[in-house]
Structure P
Amino acid sequence: MKATPLQQDWKALGSYGTLGLEIALSVTVGLLGGQWLDKKLDTGGVLTWVGLAYGLAAAGRAIYRAMRKANREAEELDRQEREAREKYDDDAEK
């Protein structure tokens, strides 16, 4: 059974809507983890910066994955539209 356009819209909203949450959590966990390690190991703030860097890297990876997924979906939609146009053109020529 094929999903209706409304169902597809909600699915896309859920899929891409979680991206902001993933970014915020990645940075927050990295930062707080670094601060916690700094307090435990008494490193003077170095691990806070390392944790923040790891959090930003994880957030960047999440953005990259979302962009790749969006590009794949756009290419698939273009392919489907191209096939539909070709079918229409072939039917019109007959």
Structure Q
Amino acid sequence: MSEQERVKFVAAFMSFLSYSQNAFLKWRQKLLAPELWLGWEFVIMNLVCAPGGKAFWKDRGYMFGEEFRRYLENDLMKREPHPDTKPLGAFPNGQRAV
């Protein structure tokens, strides 16, 4: 990945995780329907559980709230992925990007 691509990736991933944390907090406060949160969980798992997502989280997870970090690290990141999951949303689970 070029330096410019890396900067764009970091900005996009940080934005996504910030929105995810906001959705998580709204779900905890019962301001987000459980069905909507389930969709967020699947997307978060697709991104954060992929090898690049795990490395990203390891480097930057400290920037997020403790409750959100615990939920990701102790729950979502330990779950079995959905059988139709596509890591980073791009390719079937078990395959690598070319």
Structure R
Amino acid sequence: MLEKEMKVGSKGQVVIPRAMRKALKIESGSKVLFTLEDDKLILKKPFFDAVAVFQRIAKEANYNKEIDPHEAYEEELEERHKRTLSGLNISNKKKKQTS
């Protein structure tokens, strides 16, 4: 168990000792959770909810639009066809240059 006595500043701020920050992987900008139980103040690193983070990112990016699978399939085929034709044009130009 780690224990260290720290001084409270004029604004009620306390520095979390480096060893404790490292142990909890708390960095500048990290959020912490304070709980008061009787005469104890407990500081915890909040639970990280990756699903909620990805949902928030998707919502902010507005990627939650509905996709028509048939339309997406047709677009993919068209893109592949263009790449194939582009590749054929490049190889034909190379053949003409070597002749």
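No value in this document is a laboratory result; all are computed from the given coordinates. Given the structure is predicted, the values throughout are model-derived calculations rather than measurements. Cβ atoms are built from the backbone, for glycine too; each structure is taken alone.
Structures P, Q, R were shown, and Cα extents along the principal axes in Å at 40, 30, 20 was computed from Q. Structures P, Q, R were shown, and mean count of other Cβ atoms within 10 Å over residues 27-34 at 17.4 was computed from P.
Thinking of P, Q, R, which structure, once helix-only ellipticity at 222 nm (-39500 (n - 2.57) for each DSSP H run of 4 or more, over all residues; to 500) is computed, gives back -20000? Only one of P, Q, R returns -20000 for helix-only ellipticity at 222 nm (-39500 (n - 2.57) for each DSSP H run of 4 or more, over all residues; to 500), namely Q.
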